[in-house]
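Chemist: Each in structure tokens, the structures are laid out below.
Every number in this text was worked out from the coordinates using simple rules, so none of it is lab data. Computed from a prediction, not measured in an experiment: that's the story for all the values here. Cβ atoms are built from the backbone, for glycine too; each structure is taken alone.
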Structure P
Amino acid sequence: MGLFERYLTLWVGLCILAGTGLGHVLPDAFASLGRMEVAKVNLPVAALIWLMIIPMLLKVDFGAMREVGRHWRGIGVTLFVNWAVKPFSMALLGWFFLRHVFAEWLPHDQIDSYMAGLILLAAAPCTAMVFVWSNLCRGDANFTLSQVALNDAIMVVAFAPLVALLLGLSSITVPWDTLALSVGLYILVPVAVAVLLRRWLLANGGQARLDAVLARLGPVSLVALLATLVLLFGFQGKQIIEQPLVIAILAVPILIQVYFNSGLAYLLNRRLGVAHCVAGPSALIGASNFFELAVATAVALFGVQSGAALATVVGVLIEVPVMLSVVRIVNRSRPWYERRLPAS
């Protein structure tokens, strides 16, 4: 893990402070940036999201889906947790904590927006950082690559209907045209660009050239993420200063769902006799969130100053320390995992 990834929480915190401060010092400049929209898409944020997502997708070899059959049990567990459990568990946790447990401490006119942000955060699994987590838990690289490729392919067709379903169950109405536009802009187009660029690089220089380009684009992706956070918190600085408790409250369901879903995937893999080198990355992918996509979709659907955008940014804030703690649990529990299960 590089310097940026290892200290991502620190950089996120600094960007929050910078964005909040700049939002107070230069409110007119941020207001102008917020008005730069076409068809409800904020152009500065959209450009930064592309710079984040495309380098990450460039790492994914969709040809790896041919290897899915080799790890069918681990793949099945991860798909089940990613698409049948995690989005619904987040919606349930959001309903419980935001509408009931902490409702009196939240601005009532923003609760639906916060709920929407949490749902968007959990609706798609991570694409990039899971390679780091898999490496840290000595995971099977072929499994991780094939699982990420399969998840990305599913995301193209499942993300919009899943989000619409969960928002509808939460009594939150969203325009289908805007949701479809978000899928096109932030999933279909980046995937197409990444696939075509990857093929061109491999055909004109081979793996060495692809690796060199990925090395150069890695910092670009992270800088774009941090710049996006400065923008978002510049738009929302006043709300954050006036309501700091909101961030802590939003972190509660996010934390619970990460540990719940990673634990569920880990235990299911053990029950099915899956090797630890597959169960580890399966648990981490099962708990991961594609926060870049969540941020972009929240901005497109609800606006840069919305509670939904804020909720997705909280996911970014806690992503690295929480996932590193899951890595530690996976590594330390390996002797237990590899012991024979007691007879039932």
Structure Q
Amino acid sequence: MKNVFVILCLIFLLPTLEAQSDSEYLIKIGKPDSLYSKVLDENRKFWIQYPEFFNPNNKYPVLYVLDGSVHLPAVSNVHSYYSGGFMPEMIIVGVSNQTNRTRDLTATKVTFRRGVTYNQESGGADDFMQFISSELIPYVESKYPVTNYRTLIGHSYGGQFVINALFNHTDLFQNYIAIDPSLDWDNQVMLKQANEVLKSKSFEGKSLFVTLAGQLHLQNNEITIDDVMKDTSEYTLFARSSIAFSKLLEQYESNGLNSKWKFYPNDLHGTIILPSILDGLIFLFKWFPIEHTDKFNSPETPNKELISIIRAREAKLKKHFGYDVPPFDESLFNML
């Protein structure tokens, strides 16, 4: 009888103990999921982050983050603070690249880099992109309430992958953020491709945000943005490649690509991620903030004028998203 009593106590206490364990955390980020990839012949982990005011009856734009095990918290925090007002509520997918990051994200295979033999496996970006397009995206869209409005974010080799995706899989995403991308890779192979693709291809309806950190010379901090292009050493090739890419964006702006390149002089390669995510998402969704808030705040504004503003906003959101979207985000009402 005593044993039965103990067991019953444990049963009733388990939910409380679990709640106490969960309450130790201020916030948990990312619901784990995984998918076996026939393309890669391996199991690939990823994490799903719902918006703060998630409604299971709604569908959301989706944001894919490369190196998700590292960068998902930063993206999630920025999105949590700025969604509703500066950007739409989105579902975030953090994709793991822990198994073989260099292989996944680099466009070509190299055996020599920065003056030394390079032994890491590389050049698997086409396969990884096939995994994303033919396996991951269909899986996410079948299991989670997402729309086909997609954004891709990557840093370093991931930034190179983002630009590669823009050039060669343009229709897969609407928005691209390339954070300090490795455009020096394989004798600037992506930069050379950029000169041809940006000149000849239409990017109407696509947006790209690219950043460069302040570490312009790997061994000389005296080099500045004003004189780095005069240097011809291997130590500045990373920075010079990004700056040259920014000039191509300006030169071929008639291709319809909505783009911005930004230099962060006070950030290093490892610290530029957070400000790039913030500035990048605000740039990509600069059309999203509510217009004429002063009109809504004034009791003197005629109803007819307010209705006209709402209708114009509905039309603008549909133009960008490609489908009907409520004029005001639910999260705004949840905060009242």
Structure R
Amino acid sequence: MKQEVKVSVIMLAYNIEKYIETAIRGVVGQQTSYAFELIIAEDHSSDGTLAICRRYAQRYPTVVRLIEHRENYGLQRNFMDAHRHCRGEYIAICDGDDYWTDAYKLQKMTNFMDTHPDFSTCFHRVINYYEQDGTKSLSNGGQAAVNELLDLCRANFITNSSSLFRRAYYPELPAWFAEITSCDYAMHLLNAGHGKIYYFKKPMGVYRKHSEGIWSIASEEKRFFAALKAREQVLAYYRNRPEVYAALVENYTLIAFNLLRHYRRTGQETEAAAMRKQLLTYRSEWTEADIIARVEALEHSPKRRLRDGLRKVLSWGRAQVSKCFPLPQVRF
């Protein structure tokens, strides 16, 4: 008798022939007591990515569902289409340039979710691997085990490839997802409106940071814009929940300040004026002069400069030590 799929794993794939095989192996090698599926959304790559995906789809026909696009959908549309194909009770994410290192990861996560119906999402620690210089770091230092929506409003602490969440809340994603780049954060914020978030302290995956990644290619300005755009959509969604809305506004403000500091350093006054005007739509209690003064205070704060300097020194030291430790591999 054919088992119903319990977990659908979404893997987006576009021009990542160097990484995709490792990512696929980490998923199809999962040891579970139930059936799961790997949905590979191949977005019309121009390299050898598709050939690798086809090979694994043939090798694991009961697990891998390969979606081949005849044109390039782009990140948002591709993700929404893959999400629409999911059949499982739960959805997990593994980006095509990341990989899982624990063969029992899915089983551990679903065991928790099955016995804790008041949780909407769970995620785990990852090893950040900086491919350019071979350094590594652990994510989520000091992360609480149990988190709420308000915690997530203040900062995105969920690495996309570590997440698992219930599909029932949003079998179909809102249409506005097509307008944002940070789909993962918006998705986690929506899910967190339905239940708590659990954190597994054990690292069970590797998050690659490399020169070909979407966020590595994007400029600092574009990254800030993407973060602000996602929050604008979620702010509209949660406009009738005052406490959540206020927490999101605080986070939006911090990102806007960072963008304004960037504009200050690069002399982009026209862009800065437009950003200040946009920020005032959320901070009506302020004036433009207030925003300018607050950004200047951040720039000239001795405590902030000292803190940032110490953080850089400590980060550099840890990075050098990390080179002595081997990177976990998929061995299942």
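Chemist: Where does the value 17.7, 54 come from, among P, Q, R, when Rg and Dmax of the Cα atoms in Å, for residues 107-290 alone is the thing being computed?
Modeler: That value comes from structure R.
Chemist: One of P, Q, R was used to compute distance in nm of label points 7 Å out along Cα→Cβ at positions 43 and 283, and the result was 3.9. Which label is that?
Modeler: Q
Chemist: Turning to a different aspect of this structure: For structures P, Q, R, which has the highest computed value of percent of Cα pairs over 40 Å apart?
Modeler: Looking at the calculated values, the largest one is Q.
Chemist: A value of 0.4 was computed for distance in nm of label points 7 Å out along Cα→Cβ at positions 99 and 131; which of P, Q, R is the source structure?
Modeler: Source structure for this number: Q.
Chemist: Something else: When relative contact order in percent (Cα under 8 Å, 6 or more apart) is calculated for each of the structures P, Q, R, which structure yields the highest value?
Modeler: When relative contact order in percent (Cα under 8 Å, 6 or more apart) is calculated for P, Q, R, structure P comes out on top.
Chemist: Where does the value 0.95 come from, among P, Q, R, when FRET efficiency 1/(1 + (r/R0)^6) of positions 91 and 323 (r between Cβ atoms, R0 = 25 Å, to 0.05) is the thing being computed?
Modeler: Q
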